[in-house]
Structure I
Amino acid sequence: MKAAIPDRSADAEVDVSMTVNGEAVSRSVSVRMLLSDFLRHELGLTGTHVGCEHGVCGCCTVLLNGRAGRSCLTLAVQANGYDIRTIESVAAADGTLHPVQQAFKECHGLQCGYCTPGMVMNIVARFEEPGKLDLSDEGIRDLLSGNLCRCTGYLNIIAAVRRAAELLGRA
């Protein structure tokens, strides 16, 4: 009887290189490492939160080549060569809040704040896209449909999206 040879392919590591918040980053990572874990544990960018680990809550939303994406559903190796932006990149270097962040502050669009980074990243991505925005209640709810907040009734968040549109000259 032959002894079974353990399959260690799942433990393999590969080199990844990407741009994170404007800085080139290269690391050797497990082929199974999630992008959310890479950002939080390898790079110390803990603003990207992990809520459900199933891509449902949106807390882990980051920008992947300018588009909102779930970092808990993306392997770090899949992001090789990508330009990634996290919540840490949104405010100006001097601490001035991004208009979306400012709108959340002005409109009290958060309570515990756990879901806020993912919401902000999703909204920032939409505001960076060209074209007309649907600022109706239905349009904003559609925009936020991939982000869950267990603390609020979403009314202040909807108001924050409208205020952000005003601050960005997109109303």
Structure II
Amino acid sequence: MCHFVYIATPLTVSEVRSMLPVGLRADTLSTAEQRPFKQRHLDAYVVVRLLRGACSCDLVGERDPDRRADEADHRIRYRKMRCSRDQVIKALELHRRALEERPRPHGHWTRGFADFVAEHARNAGPTLYYRQFSPEPTSHASLPDGPPTTLTAAEVRANPEGWLPEDTLVFVEA
């Protein structure tokens, strides 16, 4: 289980990929998976999942330098979600993939992601973001009810680790 970040954007996937910091990638969701997002953001052209390694954990917070402590938080959450042992093992393997890459200074990924979000808002206009904690990237038959929160690019840059809460739709505009 890991954090996964999704964006519904007016840009094409190629345009999104060209703006991403080196080391991050954007995977396009299937047409069926995109539908709920596009129903909430009518100007969205494509919906992508943003990843570093196999998850988005590094985009939303710093990993604990002690790998066991970092994974302990995930294990606690898996237990609460009643995941099977096999699901937990698979999820932790996904989470570890980004650790195989060269380490970066503290704050590198969260700041880089916040800068991307701000630049994206300037170029593309309002964009919808969603963060979910799950055992694997999943389809979204339904998204949270209620109106999305709206933030400015400046608010995102001012709070790179806390601007995107779990299970909340967030519009970011310039």
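Values quoted throughout were computed directly from the atomic coordinates according to the rules given, and no laboratory measurement underlies them. Predicted model only: the values in this text are computed from it and were never measured. Cβ atoms are built from the backbone, for glycine too; each structure is taken alone.
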Origin of the value 139, where volume of the Cα convex hull per residue in Å³ was derived from one of I, II: I
On distance in nm of label points 7 Å out along Cα→Cβ at positions 55 and 159, which of the structures labelled I, II is highest? I
Comparing relative contact order in percent (Cα under 8 Å, 6 or more apart) across I, II, which is largest? II
Given -12000 for helix-only ellipticity at 222 nm (-39500 (n - 2.57) for each DSSP H run of 4 or more, over all residues; to 500), calculated: source structure among I, II: II
